[in-house]
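Below, each structure is written out as structure tokens.
Read-outs: derived from the displayed coordinates by stated rules, not from any lab. Only a predicted model underlies this, so the values are computations on that prediction, with no experimental measurement involved. Cβ atoms are built from the backbone, for glycine too; each structure is taken alone.
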Structure P
Amino acid sequence: MERIYFDYNASTPIAPEVVEAMKPLLTDYFGNPSALHWAGKPIKELLQTARQQVADLIGSTSGEIIFTSGGSEANNLALKGFYFKNRHKGNHIITSKIEHPAILNPCKFLEQIGARVSYVGVDHYGRVSIEEIEKAITKETILITIMHSNNETGTLQPIKEIGRIAEKYGIAFHSDASQSVGKVPVDVNDLKVDLLTIAGHKLYGPKGIGALYIREGMELEPLIHGAGHENGLRAGTENTLLAVGLGKACEVAATQTSHIRDLTDYFWTKLRAEFGEHVVLNGHPEERLPNTLNVSFINRVGQEILSAIPYLAASTGSACHAGSIELSPVLKEMAIPEKVGMGAIRFSLGRATKKEEIDTVIKSFKKILEA
């Protein structure tokens, strides 16, 4: 049977337009963008174009975009870079308990060297409480970091409202938007964020490239020291090939008119029609990414279901260890009961998803669950 890919939140294929934009850098362009001669100048121009394309997608200026090796590096630069540069102002950071490990682990590292971190919980839908965040603020608070959307459930966080709180208290605000950029509108000025993370392979760009938006006037300590690349914040000759790919991916994302929301709604409607109360939605019913559907088959094991459908690529919300089931930290924090959480599967659709593929998957589920 033809393979079906419903795991676009894990990674996306590179868009054809991105491939075409990158090809010349594999053959015709090889110079160092810092060089002032004929081989370097075209590379620098391509790099600047890519930087502008990224900036245009999120409403920033090109000078506020720093290229990184991906979302994890961007998050580390945002958290560690800000803390190292500004710890004389305070040592307190606020985040949530459902952040990606690329946020939680840097926070744990900073705690080892003197930072104090408050981890705010979430409600049953996986949304943080604005009141809890404001309550956690102290005179020592210098940074708030909350993801724009959750990678497992797709739940969108009240970033704009949190941004207003951060602005009110004069606290820097970072958001990991790796899963959001390219799927929903993201405008850094509307959201009132000072730092924002982008990951290339989440929006049909290549792996190994990302970007960090740094609002003008924000001061960070670089993690990689050397020459003055990327406004002195990331030493090393720029990876122009991948930067051009990310830039083109952002340009394409800005012009996409997607049908993905309709397909996701169709999928959920079909699941409910076929399995009724035996299937439930994890995450917010409305405030979530248009492509993400995290559902639980009650009293079933998600991994066992997927193992019985080898042609389908999707993700589970639990891990099996020697016959026991361990729920994901996100589902645990949402207080999802074990009999529900163990049957969780995340379906994340994409540009190439077809309605016929959904129908095929539904038929397979019927055979497995009704056996």
Structure Q
Amino acid sequence: MKKNIFFFSLMIAAIFISTAFSLPRFAVRLGDKCIDCHYNPTGGIMRNEDGWNFGKNIMSAITPRDQDFVTTPKIGDNISFGLDYRTQFLYSEQKSRTDFQQMTGSIYTNIGLAKNINLLGRYDFITQVWEAYGIAHILPNNGYIKAGSFVPNYGIRIDDHTAYTRGGDMFLLSTGGRQGLIYSPYYTEVGIEAGLYISDWALLTASAGSNLVHNSTLSKDPTYTSRLELFPKIGKVGLLFGGSYAAAKIPQTADFYGGFAGLGYNRLSLLAEFDLGNNVIAIGTKSNFAMAEAAYVITMGLEAVLRYDRIDPNTDVESDEIQHVIVGLEWFPYAFVEIRPQYRFIIEDPSQKNNSAVLQFHFWY
């Protein structure tokens, strides 16, 4: 019975996707920075005008590019809005059944108080999670200070939290435990973050914050996060590499650290991350987490994506690893519309029939 609940929980976990994050493969493929498409310098949440125009005019197979089709995310000169909504149709091999589910739905706003000061907000009306913070670009070389409620900048922030380097299989009904790092769709911190562009192709960030679920005050056992990202471009090749470190209260004191790398050339992008953790899954355990993704643009508006995820929850125990292999397409048939067919293999020992197929629908503005 516990095994059935466990593997059904893995299937449940595999269907929740976070929409708060950007797609890092776009940045590495184009040789851009996160701030080129987002108000948030570390990516995600509200798209700026360049990011909004990219989604409207560049990504889709068919798009209203003519001047007569006038739309804008702006309300007046200094207020913008946006949204993301995802839902999906799921088939579970283990349960031999299908289901239709809501996933996330977020409303965004950005208020420009001055040329270098913005207020950003996000409310997810399905998961009832919110972020709100101010960003002031007052440090040298367009560096910034951020204060409020936000997701700390750790690793590669892909938009699927079921990767073990993000939140992993967090809905384990049988154990209530964590199978991945802390960055689920429900995780935010209240605190402060600073970012400094060391050059045009290097960003160093550091933050101190408190997750209100596990720690009600910043002055007691705050979480510290730091990240160095290098994103040079050599000719037509975009590169990404760096490392991250976090000391967190989840509720036990844990720390994790690792490196990441990426490459983008023409239609191809490759991303990978590997992390080591102490006390992340359980007190007294050492764990490691891995993710690798390859994506290729088949034609305008259509991408093939292959991702591999792996967790070793306790390095002292043999044959406890869990792996995901996700094969799918990302189709952008029209502006602000995305359709994702996926098949998800879950590999563990002993082998179980618990794979799943999903058809995800994403609408944004």
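So mean count of other Cβ atoms within 10 Å over residues 75-82, computed for just one structure, reads 13.9; which one of P, Q is that?
Clearly, the read-out refers to Q.
Give the label, chosen from P, Q, of the structure having the highest value of FRET efficiency 1/(1 + (r/R0)^6) of positions 123 and 315 (r between Cβ atoms, R0 = 35 Å, to 0.05).
The structure with the largest value is P.
If you rank structures P, Q by distance in nm of label points 7 Å out along Cα→Cβ at positions 331 and 347, which sits at the top with the largest value?
If we compare distance in nm of label points 7 Å out along Cα→Cβ at positions 331 and 347 over P, Q, the biggest value is for Q.
One of P, Q was used to compute Cα extents along the principal axes in Å, and the answer was 68, 54, 38. Which one was it? Walk me through the numbers before you get to the answer.
On the way: P: 68, 54, 38; Q: 58, 48, 41.
Answer for the origin of the read-out: P.
Suppose you compute distance in nm of label points 7 Å out along Cα→Cβ at positions 59 and 299 for every structure in P, Q: which one lands on 2.0?
Q
When distance in nm of label points 7 Å out along Cα→Cβ at positions 27 and 339 is compared over structures P, Q, which one is greatest?
Working: P: 6.2; Q: 3.0.
The structure with the largest value is P.
Looking just at relative contact order in percent (Cα under 8 Å, 6 or more apart), which of the labels P, Q belongs to the structure with the highest value?
Top value of relative contact order in percent (Cα under 8 Å, 6 or more apart) goes to structure P.
If mean count of other Cβ atoms within 10 Å over residues 139-146 computes to 21.1, which of P, Q did it come from?
This value belongs to structure P.
P, Q: which one has helix-only ellipticity at 222 nm (-39500 (n - 2.57) for each DSSP H run of 4 or more, over all residues; to 500), as calculated, at -11500?
P
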